[in-house]
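K.L.:
Alright, structures below, take your time with them.
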Structure I
Amino acid sequence: MFNRNKNQIHVLEKIKLKPSRFNIILKKNNEEIKLYNSYTGEIIKFSNGTKEKVLNILHRREIKFEKGDKWIDLLYNKGFIVRYDTDEYKKATAQKFKLLSENRTLHLILLPNEDCNFRCIYCYEDFLKKEMKTHVKKGILNFLEKELVSYKNLNISWFGGEPLESFNVIQELSEEIKVLCNKNKVDYFADITTNGYNLDEEKFKKLIELNVSNFQITLDGNSQTHDRQRIKKDGGPTFNKIIENLVNLKNTSYEYSILLRSNISKDVSEVMYDYIDLMRDLFKDDPRFLMHFIPVLNLKGEQSSNIHLCNTKDLFPYYEYAQEQGFNFNFYKGFMEPGGSECYASNPNSYVIGSDGMVYKCTVAFNNPLNHVGDIKENGEMELYEERLSLWLSGGANEDPNCTKCYFRPACQGNACPLEPIEAEKTPCPPIKQNLKRYLNLVEEDSIYG
């Protein structure tokens with residue numbers, strides 16, 4: 001019927017089109033609209049005279065394409081309108097498997113130590129296990145020796161407990177992993193979730209050398225609120241030491257990203273403007289530092305009486321204020337891209353390996369026996385319990401009618417959290433979808449048309 005050349009449609013005859021079912025239209029004000037499509041991840045803005053023309057096209061059930069209509073041409077090439085006979089549900093399903101096939105990334109979340117030097121009031125972990133056993137370290141390396149030949153990329157996420165409590169394990173494994181990746185021509189990158197207390201400049205420099213370039217560190221408001229929520233094991237404060245470490249890291253010239261996460265309870269919400277002002281004064285001029293806000297989650301029931309929760313919708317005044325102070329939140333676009341809001345636990349190429357060799361899919365349900373999907377042996381064999389594993393990989397998108405009809409389906413594929421269907425028999429939506437239009441306001445457009 002037609003072919004594409006330089007992203008333009010050369011029409012041989014009239015064809016019938018329709019708006020994509022994966023569109024979201026955000027009317028920013030009387031003069032602008034923002035369009036988002038979850039199948040392509042495209043975000044574009046129209047203003048002035050173009051806005052009404054575009055809305056007129058997108059509000060039609062059927063669109064007749066004729067040569068020379070540049071706005072239909074543009075919307076088609078950006079994925080906001082599709083051929084009338086397109087089955088977008090099938091396209092989104094195929095897209096998921098295509099992304100997995102093309103990506104070929106092995107993701108391992110490793111727990112070098114399941115104990116922690118903090119005792120945060122909302123933490124769900126029980127700290128019964130300690131440093132990673134020697135046979136487990138050998139098992140991980142032997143597993144990679146066998147498996148890396150099948151992958152293009154390896155992503156290691158260091159987690160805990162507190163991973164820097166066993167920095168020696170991280171260093172020992174990382175050095176061997178780099179050798180294995182070079183041998184197999186596999187791209188290797190790593191990240192770490194740490195409380196930041198032990199992250200001095202010497203350890204930081206070594207981590208950078210070991211391909212760890214992305215860091216997540218939590219600061220819960222100012223020193224008063226943080227030191228009430230994120231307490232040392234001996235009851236001592238932690239805020240000032242973390243800030244001291246972060247300032248020292250800022251003074252280095254390495255390429256890295258530090259995501260400053262804030263778990264916002266009602267108590268923390270009362271000091272958030274002061275906290276943002278402090279982050280502005282310390283880090284606004286350094287794009288390596290990013291801010292991320294989430295409401296405190298009840299992940300450990302018996303502690304719920306000590307936690308005053310807030311909702312995601314309550315966070316946006318803080319986002320808007322942080323933007324005014326010079327911070328950007330464009331990294332949220334990653335959650336809006338195809339597959340960007342799928343949980344790692346639903347990925348068949350992602351595993352969590354505990355310090356004792358137990359293999360899990362999820363890092364927030366270590367005590368749920370259905371999360372124990374296998375064990376890694378010293379010889380590198382990963383013994384998997386297929387029935388349990390299948391619970392995490394089956395997904396809800398193909399069965400749940402709310403997922404099959406959803407405009408956000410390509411971004412999460414019904415896999416925002418595979419734990420909830422297992423524990424509560426319901427398919428949850430990702431937090432970003434629940435407030436999507438407000439998150440869209442936080443990110444920059446890919447292109448603008450006036």
Structure II
Amino acid sequence: MIYLKNIAFLVHDSDRVVQDVNLLVEGNRIKRIGSDIPVPGEGCLVMDCSDKMVAPGFVNLHTHLYQNMLKGVEDRLRIKEWCEEVTFPFVGVILEDAYSGDHRLSSFYGGLGAIEMLRSGITAFVDMDILSDDLFAMWERIGIRGTGAIQAVDKWVPEAFTSSPEAMRAEIISTIEHWHNKGLQRIAIAPSTPFTCTPEYLRWLRDTSEAYGLKTYCHVSETAWEVQESLRDTGMTPLQYLDSVGFLDYPFCAVHAVHFTEQERNLAAEREVSICYNPKSNGKLGSGIAPIVDYLNCGLKVGLSTDGAASNDLLDMFEEMRFGSMLQKLKYEDPAALTARQVYQMATENAAEIMGLDAGILEEGKLADMVIMDTGAVHFAPVHDVIQQIVYCGKSSDVRSVIIDGKLVMMDGVIQTVSEEELVGEGIALAEDRQRMIPYGRLHTD
């Protein structure tokens with residue numbers, strides 16, 4: 001058990017903040033919240049939070065952790081050239097290692113990304129990635145709640161990234177059966193984009209998701225180029241194309257959705273499609289600003305995410321909330337567009353709901369996924385409106401302790417489950433061979 005006493009500010013959700021309360025964690029759930037909880041007996045960890053804020057852990061709805069090895073690589077390319085010249089070469093390196101039986105790279109980038117997210121108060125995430133046993137094992141060691149979204153492709157990408165249809169499908173089934181709902185880990189299905197999958201493959205992925213009860217994600221309409229290519233090749237927009245092959249018949253989250261037309265917004269609302277908002281990534285790649293206010297007005301559920309570190313370059317939900325809110329105010333020229341409460345809800349409750357997690361809110365009976373934050377730093381004080389100040393003043397350095405599934409995985413700024421120093425050191429050592437990691441030399445100093 002964990003007993004948090006004398007909590008200065010407890011954030012239930014985006015609308016409810018209370019002061020001077022206690023919280024009791026028993027097992028992996030929140031047992032009680034109140035001012036009159038008796039101090040438990042022996043064996044309970046008691047933490048004094050008299051100068052702290054306790055809040056739901058952030059939920060990062062979309063990232064690519066392999067890109068943690070590509071920080072600081074190129075900031076002048078649009079998405080197509082960026083894929084071809086930055087990410088594809090590195091994916092080739094990962095696959096080359098995997099085929100040789102060396103999975104250290106996936107283990108370390110998975111670990112580095114998980115720890116960076118923990119330090120930003122992220123307790124759960126969806127990683128659209130090249131999955132391996134070593135990757136899942138690292139997340140489990142660290143103690144973070146991860147969903148490995150199988151990034152599925154069978155066309156457009158380099159031939160080395162695919163194999164026979166039978167082999168790809170068998171590997172997907174094996175991954176699902178081995179890792180879905182094992183410990184804190186889950187599996188999801190994620191066709192990379194509509195244009196990287198044949199109609200037959202999309203239907204099989206949809207049927208497989210339904211058979212195993214998995215969530216589905218896909219990059220959709222991230223750029224105007226993608227929409228134009230889809231119209232040229234199929235006569236339909238990307239979302240219309242997905243609908244035409246039946247992919248929207250099953251619960252689905254559209255990642256990015258920067259360039260949805262009004263017709264697509266209506267289609268998304270009709271099919272109950274959820275949206276994943278990636279403001280910093282869309283900004284760095286010059287993809288555009290997603291019309292999030294329009295989506296909210298259509299009744300769409302919107303979650304927030306960082307995307308990968310190669311297009312961000314931080315996995316920091318505080319920055320994402322700030323940037324995401326301010327972009328909408330600029331887009332609509334309206335200071336009331338996407339308020340602090342709305343964007344905070346996207347980073348917690350909404351993202352958790354889209355993931356299917358019983359988290360994102362601090363209530364009795366909910367999963368015990370939470371962060372303990374300082375409130376006395378000069379950039380945060382004095383406290384007037386807790387939610388606004390989390391969004392507009394908060395920093396990752398304010399996160400002092402993190403509880404996931406009822407276990408303390410970070411305490412007073414120190415990761416409790418693995419040696420962060422050793423993990424970072426080994427990850428840096430692997431990255432030192434820059435010519436191998438980044439074959440096109442996309443390291444500029446100008």
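Only the coordinates and a few stated rules stand behind these numbers; no lab work does. Computed from a prediction, not measured in an experiment: that's the story for all the values here. Cβ atoms are built from the backbone, for glycine too; each structure is taken alone.
K.L.:
Percent of Cα pairs over 19 Å apart, for residues 91-178 alone computed as 50: which structure among I, II?
P.N.:
The correct label is I.
K.L.:
Turning to a different aspect of this structure: Can you tell which of I, II yields 1.27 when Rg/Rh (Cα atoms, Kirkwood Rh), for residues 27-82 alone is derived from it?
P.N.:
It must be structure II, since only it matches.
K.L.:
Among I, II, considering only Kirkwood radius over Cα pairs in Å, which has the greatest calculated value?
P.N.:
Evaluating Kirkwood radius over Cα pairs in Å on every structure, the highest lands on I.
K.L.:
With mean count of other Cβ atoms within 10 Å over residues 123-130 as the yardstick, tell me which of I, II scores highest.
P.N.:
II
K.L.:
Moving on. Of structures I, II, which gives 18 when relative contact order in percent (Cα under 8 Å, 6 or more apart) is computed from the coordinates?
P.N.:
Answer by label: I.
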